Structure 1
């Protein structure tokens, strides 16, 4: 999955997270929704698969959850 495909699928990945998390984590999730996916990766970035890209987005979410709990 190249950078263009990632940007096109970013909202889909976010939707998957939104449907999987506890309601109390929604404020953290809302922060992630405000992020422009083109700011997350460069045009030369490449993901091995859709699962790899999905995992990247999940890791961003988990990082934000960790920050919010400190």
Structure 2
């Protein structure tokens, strides 16, 4: 499993066309939308800043698959 981060601004009419980079193969994908809390810290571009604990382990494809299977 691969992941690609795309920064998107949702317009007021909530309609958008997404053009994926060439590195994204054609076929079915799962698009996950992350919405920060209203009081969340953001970058200068307005994107959320997520704090990662210093003892956190990287998320593996196996972990993602297990989470999807468990629902």
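Consider the structures 1, 2: one of them gives 20, 55, 23, 3 for P(r) over Cα pairs in 10 Å bins from 0, in percent as calculated from the coordinates. Say which.
That value comes from structure 1.
Here distance in nm of label points 7 Å out along Cα→Cβ at positions 10 and 58 was calculated and came to 2.0; which of the structures 1, 2 was it taken from?
Working through the options, I get structure 1.
Looking at distance in nm of label points 7 Å out along Cα→Cβ at positions 2 and 26, point out which structure of 1, 2 has the largest value.
Working: 1: 3.8; 2: 1.6.
When distance in nm of label points 7 Å out along Cα→Cβ at positions 2 and 26 is computed for each of 1, 2, structure 1 gives the biggest number.
So helix-only ellipticity at 222 nm (-39500 (n - 2.57) for each DSSP H run of 4 or more, over all residues; to 500), computed for just one structure, reads -20000; which one of 1, 2 is that?
1
Each reported figure results from applying straightforward, stated rules to the coordinates on display, with no laboratory input. These figures come from a predicted structure and were not determined experimentally. Cβ atoms are built from the backbone, for glycine too; each structure is taken alone.
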